[in-house]
Structure P
Amino acid sequence: MVTDERLRRILDTLPTRPGCYLMKNARGEVIYVGKAINLRNRVRSYFQAASTQTPKTRRMVREIADIEWIVVGSELEALILEMTLIKRHRPKYNVRLKDDKRYPYIKVHWGDPFPKVTVTRRMTDDGSRYFGPYTSVWAVHQTLNVLRRIFPYLTCDRVITGQDRRACLYHDIKLCAAPCIGAIDRDSYRRMIADLMDFLNGRTEPILSRLQAEMEKASEEMRYERAAALRDRIRAIQKVVEKQRIIGKQDVDTDVIALARADDEACVQVFFIRGGKLIGREYFVLEGAAEAEDAQVMADFLKQFYTEAAMVPPEVLLPQEIDIEEARIIKQWLHGKRGGRKVEIRVPRRGQKRDLVQMAALNAAETLRALRAQWQTDKHKNEQALAELQEALGLPSPPNRIECYDISHTQGVAAVGSMVVFTQGVPDKKLYRRFNIKTVSGVDDFASMEEVLRRRFRRWQAAQEASHAPGAATGPGSGRDAAFALLPDLLIVDGGKGQLGRAVAVLEEFGVSDRVAVVGLAKQREEIFFPHRSRPLTLPPHSQGLYLIQRVRDEAHRFAITAHRKRRSKRGMASVLDAIPGIGPARRKALLKYFGSVDKIREATPEALAAVPGINPSLAETIKAHLE
């Protein structure tokens, strides 16, 4: 039953065409994204008798304050749009891949005359070939270490002419085929890279046959060094292939997918079978799977995984059936991703394929068990760290919300303040905020910190006033930003007594000094300074409390530096010179005319700078210090 008049009007005006719908809460956050053949029928079904809905759906419906919809031309377009919207908004009630924003891939730059092999987190339509996604960048680099010893590909940025006088060290240690000196021609190099791609796809038998023939021919022609190099490559490939389990026929390409669940967590294991061999496996953790049926979790995983996958095989094996209509549209979508070639989604009932699905399920269960043990250990460490801080700092309760602030600038230019938030010992990055310093000129970290904290608590004050106003608006533009709406249990400023004194003054100004614990953290000996106390505290080395304080401080420092660099890069070359004290339009023009560019000015010595008309030795030192 819909009691909200605004929602009733939306439901009454929904179109009957295919499309996507976005459910939003009172803060304007997207909490669920769905697709439908008939938007009106699907969306209105959420507001029917609650007895027919799952507890998860009932909770979601209670949160809905607004509904947006987007009409598309077909159900297939709706599926593609749904995946894009879920990836963009990460709604809490959707089943979604955890940390899926940028999985690593192996990228072969096939569009280049002499292709390189790199790691990337973004697939683009640039003629390159991609392999992945992988869940561990460490595993990607381990794979590349093996590949490079078998297929010594380029890693430098040289323009390859084949006429260079000498190769780099990598050629000497057999990690580069050295096309730069003509040690391998373009066609042979590209054939080697094509072998590398076949190797990644599990197609090793044709490579081994050809290399064997080339080795024998080189030996017959008494080119023994070439024959030895080919022999070593053959042995390296055979060593890797020995570890790959043969599953079936050589022309079989299949993904085997299985699911394991425990409480609110879900883990999916994918086995990659290429050319009849099990060449690799990856696991993916899912969020938002609580109370969802296994079939729905699996369907949602298929859509999100193959949105990211660089390759779609002709066959996908699952442990159970998914909704018939959902399977139909997913197969149609995968058909398009394979370039019009057929894709089958099967649930094997007997034989080797069923055994493979069971093996994947067993691996998924073991992976989830190990992950849960790791998560429990991390949770225990965080709880221990918070308990240690509570005792060491004399807090009434564990500091579940910790905020830390830092200032970054270059000689006072493009100054930025950072605010990072840790919730229960874990970084809460959606609550991070940066502040471009507006009221402070020159180098004054104390005044900058005071400005940042004053702006932060002014936003908190506005959020409090908005929450008590009758009929007050909510959402991003209302002043009720979640980052500022709550007070921290512990506030840390990166610095010693000076920074701490400014922080205390701001807390007293806003009347919250008795509600917010505040400390200053000095870098040299990790000393913690307290208000109105002369002696600092040093936490025991190797304590969890110290590690947490350091992580919080380092994260604030990293976030501040990143924001400062972005701001500084936007100022442009002229702004860099204009920001130096004592440099006006005339002197800036003289410097640029004398040296030609800011980079040349940056490389110049103070003596060379002082040779410019209007630049004295003292100003030359200032310019040098600023640009460094």
Structure Q
Amino acid sequence: MLEGYRLLKGYRGPQDLKRLSYDELKELAEEVRRYIIEVTSKNGGHVGPSLGVVELTIALLRVFNPPRDVVVWDIGHQAYAWKILTDRKEQFPTLRQYGGISGFLKRDESPYDAFGAGHSSTSISAALGFRVGKDLKGEREPFVVSVIGDGALTAGMAYEALNNAGHLRPDRFIVILNDNEMSISPNVGAISTYLSKIISGHFVQETRQKIKKILKHFGDVPLRVMKLTEEMLKGIISPGVLFEELGFNYIGPVDGHDLPSLETTLKNVKEIEGPVLVHVYTKKGKGYRPAEENPVKWHGVAPYKIESGEIIKKSAPPTWTSVFGKAVVELAEKDEKIVVITPAMTEGSGLSEFAKRFPERFFDVGIAEQHACTFAAGLAAEGLRPVASYYSTFLQRAYDQVIHDVALQKLPVTFAIDRAGLVGEDGPTHHGAFDLSFLRCVPEMVVCAPKDEQELRDLLFTGIYSGKPFAVRYPRGPAYGVPTEGFREIPIGSWEELLEGEDAVVLAVGYPVYQALRAAEKLYKEGIKIGVVNARFVKPMDETMLEELASKYDLFVTVEENALAGGFGSAVLEFFARKGILKRVVTLGIPDRFIEHGKQDLLRRKLGLDAEGIAKKVKEELLKKKVV
């Protein structure tokens, strides 16, 4: 695949970067971008963020010596160039494919991946842990570098880490703020880059330290005057006062695509005592016009045509996400009390139309999952009808707020939980494997999952007007293509018997319901008759129906796209144990391990959560019964 890549084809590792001229490095950067575009056009992925940091990646690998020096990337979706230029050049075409390399950083994938993450705002905390850990072990020579995006700085965790680092004031600790949103005009940018090189240089820093030592002999007042003067001057030319107040030496902004200036600044920064924050500005999608023109769309995309940037779409029903987005707009048209909150997932959660139609009732609070939840709780306490839209794995970050601020106070917040279950190529950091388990144990919470598009609309409607803390979870990707119209209230806690059987009954939650119906059809042709129940409410369960089913069936099979530990199957077993009902219960779901990345259908097949897997398990269990 590397034919036509003059420099990249023969590239052997970071040591090669230090021998190349700047002209050659410029050519290599263009080849890396072309390689990223070529692979992601086939596999999909995070295109814009990775194209924007190619020069920064090269500079880091030239100035520092990882893995001895530790580089911690925030999230990792901006680290495709890092993968290519460290030790995964040949494996890069397997990006996000089952059995291939991850779309994020993984500690067990490469020694260069110091810390893995699929969620934002963790890099400064982790890097500080590395720095303090090395200091405690007496390893003071290596540098520790955190690379974090400006978007990630909307999360409180990043500031907690900055505050702690400013208090500890470790040496050889560098935070690089990759700013790809702030508008900096060319002339200001050029002046700022020049000033940053001067400020970070040996003469200024040595003079600064000498003046501080001299002034110490005269007490605190001269030192404070010097500090105030320095901050005033920096505030005039740069936005670094905040970081200086947090205890960092602020350098920047620096042009993240001007490799010589960037490299010079990083080399100078290595000589500065105490923690340093280097403000680098980059352009998302750099080098690929469609991504430059629409950075939001190209943050993460499906396979596309390189020439036009057109996404390659296959004929498919509407996505669950779009069904939710359309439904919440329709409901808001009729009810002015409905408001929507999301933590930086406007497009991903299908809320662009709502934001456009009802800007005064839409709140994208940034990467602030905890705040989003408690903000929604406050809106509910004021009598509004908040819908808090989260990805399943992002809701994990607001768990205390769900318990303490919503459920404990019985506030009617409706949680619309997207990406529940297996999400596919983004892998274990994004599989929504735990929400049924961690929500089911929370008092006052209603937890449910729709079998199809219409039921998603109906459950959303039910939740908004339930007056209760209410969670509706639904998967990523295309739904089943069921026609939708209107809304109806579904009795909370009610199940739906879709098919009567004789030999066994399958209790399915959410997406697997239709898979269970297909399994029943397959088994019927083999003379096996199973019942299928849409167990749409995980909490409260339809205990009346469950007892009735227990009087008819001996074999129960539960199916869920959730961790088996503490999930729906566990709830059924707990109910039977509490009632003293002895039945054979077989649970299908996500086992007690993190599931690798791969296409959704492939992962479902491997875990036995598709129609064939359900049918196979039923047959196996019925055969065991006959043998006994």
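All of the numbers you see were taken from the coordinates with simple rules; none came from a lab. Since this is a predicted model, take the numbers as computed values, not measurements. Cβ atoms are built from the backbone, for glycine too; each structure is taken alone.
Details
- At a computed -12500 (helix-only ellipticity at 222 nm (-39500 (n - 2.57) for each DSSP H run of 4 or more, over all residues; to 500)), which of P, Q: Q
- Across the set P, Q, mean count of other Cβ atoms within 10 Å over residues 495-502 reaches its highest value in structure P.
- Parent structure of the calculated result 4.9, given that distance in nm of label points 7 Å out along Cα→Cβ at positions 111 and 503 is the read-out and P, Q the choices: P
- With Cα extents along the principal axes in Å, for residues 135-350 alone derived as 66, 35, 33, matching label from P, Q: P
- Among P, Q, structure where distance in nm of label points 7 Å out along Cα→Cβ at positions 23 and 599 as derived comes to 4.6: Q
- Structure from which 48, 42, 25 was derived, semi-axes √(5λ) of the Cα gyration tensor in Å, options P, Q: P
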